[in-house]
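There are structures below to look over.
Just so it is clear, none of the values below were taken in a lab; they were calculated from the coordinates. Treat the numbers as computed from the prediction; the structure is a model and nothing was measured. Cβ atoms are built from the backbone, for glycine too; each structure is taken alone.
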Structure I
Amino acid sequence: MTKYNEIFENNRLWVAQKTAGDTDFFKKLAKEQNPDYLYIGCSDSRVPTNEIMGLDAGEVFVHRNVANLVNNIDLNVMSTINYAVRHLQVKHIIVCGHYNCGGVKAAMQAADLGILNPWLRNIRDVYRLHRVELDAIEDDHARFNRLVELNVQEQCVNVIKTAAVQQSYYENHYPTVHGWVYDLYSGNLIDLNIDFEGVLHNIQEIYDLTGKGLMKKKEK
């Protein structure tokens, strides 16, 4: 395990590595950020965002919380989405969960978890929405993994419900929303292939915040 003081030495080595090939790396990085991606992921320390995406500093805007939730009354995630879409003009928003997620596992327990209850209730609500499918899965581990996937799916829907995303897509045709799962056991990213335009079209009767009517789904 890395000792506290070693972190600063690691930082010096990292700086040296970055500037070895480009002496102005940090000067250019400090001027502005122009990421194409907003990543909304879990706080789990085993999921290093930039590394698993193969991206460098400045290439991905990141928000993380327990179980990668997008709760409409969480001003933190709502502010992040708004800034990323309206100001950074990201082209893609990714909600990324991971198998063996402690937050999802905790929400599957029949237990009073104190201050975590209102947060994890969002995941319990996902279970309620998909109860028939989940209860039909006999293997506990497989059911756990499927809830991880369904939680990502529902958080993508929550992203699409936001005014910033709807209005920007109506005017600019971006961003699009993607759902991923990171497999801790293999290191692989799995694309859940969320039908962004299909979801947007289906929810707009109730959640339309563009003020311009329903958007027609493009023919494939």
Structure II
Amino acid sequence: MKNILQLSSALLLLCAAGLVIGQNTRFSDPDTVIKDQFWGNLYAQGGHSFFCNTKFSSKGFVLTDGYVYPLADVRTALDCGTSRECEQDNRYRQIASDLHNMVPVRTRTEMARRNVRYEDLGESVSTDECGMRESAGFFEPPKRVKGDVARTVAYMVDTYGLPWLGAKPVFKGWNRLDPPDDTELTRHRRIAEIQGNENPFVTDAERLERL
């Protein structure tokens, strides 16, 4: 009897762990998640824009909800059609509702990042006022969030079977260069509370090395 109880307890712990580190299954309505959970909950008290680190107290007109793994690339990977057609695809709606992939960004930054690939562009390409580099369809984020980007992309690749948006060694290098800091860990904990699952590449950064 004791062995049966111990086995049952172990199975319950495994199930709980799977729930925590699994994919988003709580949300599947992107518009509602953006309004109620992203801006209305996660950033209800304001915060800092992701790439530029500009402080804000409310959404305003210059900020938008951005995606580290752009939704245009999600649509391409799923081959679900146009934006309107993909909105009827349950798989797309689930992925597009994942808070781990959403960040507050300046609207013009988000527009410039669409359909680009992540890359180390080097010193030959000058940085803008936020520390970003862009050139010929490639984008290099500021050093302070390179690890954040790497761990988010790894999460999207591993969780949803999406393709890498750049060379895998680039993301592994960024992960080592910029390990999780207090800001990333605090945001991650809040998302895990709201959404019900974790990004295991934040809680165990070395996991990316094993991909």
Read-out distance in nm of label points 7 Å out along Cα→Cβ at positions 37 and 141, computed value 2.8, structure in I, II: I
Out of I, II, which one gives 1.7 for distance in nm of label points 7 Å out along Cα→Cβ at positions 69 and 157 as computed from the coordinates? I
Distance in nm of label points 7 Å out along Cα→Cβ at positions 85 and 189 - structure with the largest value, from I, II: II
31, 26, 15 is what came out when semi-axes √(5λ) of the Cα gyration tensor in Å was calculated for one structure; which of I, II is it? I
Have a look at I, II and say which one yields -14500 for helix-only ellipticity at 222 nm (-39500 (n - 2.57) for each DSSP H run of 4 or more, over all residues; to 500), as calculated. I
Source structure (of I, II) for distance in nm of label points 7 Å out along Cα→Cβ at positions 109 and 133, computed value 2.6: I
If relative contact order in percent (Cα under 8 Å, 6 or more apart) comes out at 23 when worked out from the coordinates, which of I, II was used? II
